[in-house]
1. When helix-only ellipticity at 222 nm (-39500 (n - 2.57) for each DSSP H run of 4 or more, over all residues; to 500) is computed for each of P, Q, which one produces -14000?
2. Say we calculate Rg/Rh (Cα atoms, Kirkwood Rh) for every structure; which of P, Q gives the highest result?
3. Of structures P, Q, which gives 0.85 when FRET efficiency 1/(1 + (r/R0)^6) of positions 76 and 308 (r between Cβ atoms, R0 = 25 Å, to 0.05) is computed from the coordinates?
4. Consider the structures P, Q: one of them gives 121 for volume of the Cα convex hull per residue in Å³, for residues 28-147 alone as calculated from the coordinates. Say which.
5. Taking mean count of other Cβ atoms within 10 Å over residues 108-115 as the criterion, which structure among P, Q has the greatest value?
6. With FRET efficiency 1/(1 + (r/R0)^6) of positions 132 and 268 (r between Cβ atoms, R0 = 30 Å, to 0.05) as the yardstick, tell me which of P, Q scores highest.
Structure P
Amino acid sequence: MAPQAEKLVIVLGASGRQGGSTARALLSTKEFKVRAISRAITNPKLAELESLGAELVQASFDEPESLRAAFSGAYAIFANTNFNSTRSVGIERQQGVNIADAAAEVQSLRHFVWSGALDVERMSDGKYKNVVHMKAKAEVAKYIKDQLLQLGSKMTEVFVPPYFENWTLMPGLYGPVKGDNSLKLSLPVVGETFWPSVPIQDIGKIVRTVLENPEKTRGQGVSASIEMLGFKDMLEQWGEVHEVAVEYEKMNPEEFESRNIASFAKPFGGEETAAVFVRAASEQMQFMEDITMGRLSFQIVLQIRDIIGDDDVSLSWKQFATRAYNNQRM
């Protein structure tokens, strides 16, 4: 019997965190071949993917014709947009619509994986309007379900939560601040607030698992959260591994936002831009506090653990903390 042909998967944003992780995970199997899409295929990050066997193709989310050409012959598409690259909900939404419209025209397409987000504003009845990095992703998913019904039937909406890595990359905003042999985490929510999260390296494995199980995942929403720990639990595990005392403080949201806007003004290029990101983080945390405390509710049909299984998850929060501890000692 002749070997089964590899299934062509289009990976958008292949030079980014989600796209790069997904491309590497798919290239590690014999079931899929990868066409890696980027605005600039000369990006050094793509050289590794090409060496692993990926085909590199230039296309832009702002140019629908380039997307149509890039999607030719696809079995599946992994699509994700990035608010940080445009800092505009309107532009990100239009980019997502361009991707969806082009995908809907691909006759060979069997699976469309959308890196999605909860519709926080709608789910909170307008209470939280500023979670801008999630807004367009939710709106594009709704557009697909309402306007592109055939594509919607092929879609898996993978809800990618915050990254484990935010803890160390943005201390004060997402992670603790160091003191003298101590760590203090000050956030605008109670310490019991659940914070779904995932290590970047596992996103690709999750998308690959979704594609390997289309009968379970097509037409569904899937939570990509690896662990659902409360902030205080995360802090205590981190302190245990790093052998330091820890303290959790619930701050007033206005105070939390004011402090972090000032702290992050320089890295974000000014207070106005910092305010956008800080308020988004603050309201996302408050939304999760409302979920945790039962003031709001939602249900995603599938948890990724239902498909992968606990034994196949490669990095737990405690393992991530241990790796960070070992790295800082090197």
Structure Q
Amino acid sequence: MNKRRLTNTLSCIVGVCILVFSYSAFAQQTSFNKTKQDGQLSFGYQWQDANGQQQQLKFSVDSSEFLSSLERFRSYNLERANRELAHQLNRYIKQQQWRGVEVQLSPRQKNIRIRLKNARSQQQQRDFEGQAERVRHYYQQQWQHYLDANNYQYISLPPGETGIIPDAVSIAKQQQSLFNSLITEVGETLRDNSRQSYTNFVGQFIQSIPYDKLEDDINSRGDGFTPPNQLIYYNRGDCDSKSALMAAILRPIIPQAKMAIVYLPGHALFAIAMNASDADKTITVDGSTLVLMEVAGPTLMPAGEIADSSAFYIDNGQYTVVEVN
């Protein structure tokens, strides 16, 4: 048993799942400021750590580069995706000059239908069926291209829930270089320190950033996702967003460490390979032991200590691991 007892429940209110904690140490951001001058954005963060000590990070970035990255990012929307894909499919059919097949949207745009037209002969029927098969193949290609181009990924959670969510790992890798000055500041603060110290310092910094609630439905959980640069700029984010920021900062600092984002029903954790104690909550990925960490906040929780509700899903195998490196 962990010496610091944590009690929590998973409460669902108006379709939103929120981790509710009863614990003495909550992440407290005591100051946040940002200024823009001469093309530079400067950020200042102060927070109180688990020991009650005041911590701070100050860094500057190129404003244009920092804000332009993924500025058009949008959450996944099934109806919009179907409209865009249906348009591409019908344009493809027109380019091929096919007369025997057409693509239709269902009345509520929840589904795409590939419909064969009436054939006048068996040979024409076979031709139409061949056209339809090629359209289906093209649809599969365009579907994957649509996910990749928009930074989405398909995910499956045991025991069988599936959906489309933001590709947080891909986004973290794309934006990693934006945080070079922040990474340098973290290094100068901790200097020659342990992997655990770096993980806990960065984790508590992120825990102290105000939390934006996450929709519970797997196809809506991306509605609150904020790319790491926007999380820093707006000073708020949900658990998926904070896990992506954690990966973007820690990956260059500890490149040799295996890392992952661990998805649970309605929640996400960060995981990193490092020395674990018997009390630490861990998972095994390809033979490596990864220590779990709650980065969502507001509770200050060191690596290895997670909410009881998260532990329930981990213990019952109801999670999906997406490796960072």
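1. P
2. Q
3. The value was obtained from structure P.
4. The structure behind it is P.
5. P
6. If we compare FRET efficiency 1/(1 + (r/R0)^6) of positions 132 and 268 (r between Cβ atoms, R0 = 30 Å, to 0.05) over P, Q, the biggest value is for P.
Any read-out appearing in this document is the output of simple, stated calculations on the displayed coordinates, not a laboratory observation. For clarity, every value in this text was computed on a predicted model and none was experimentally measured. Cβ atoms are built from the backbone, for glycine too; each structure is taken alone.
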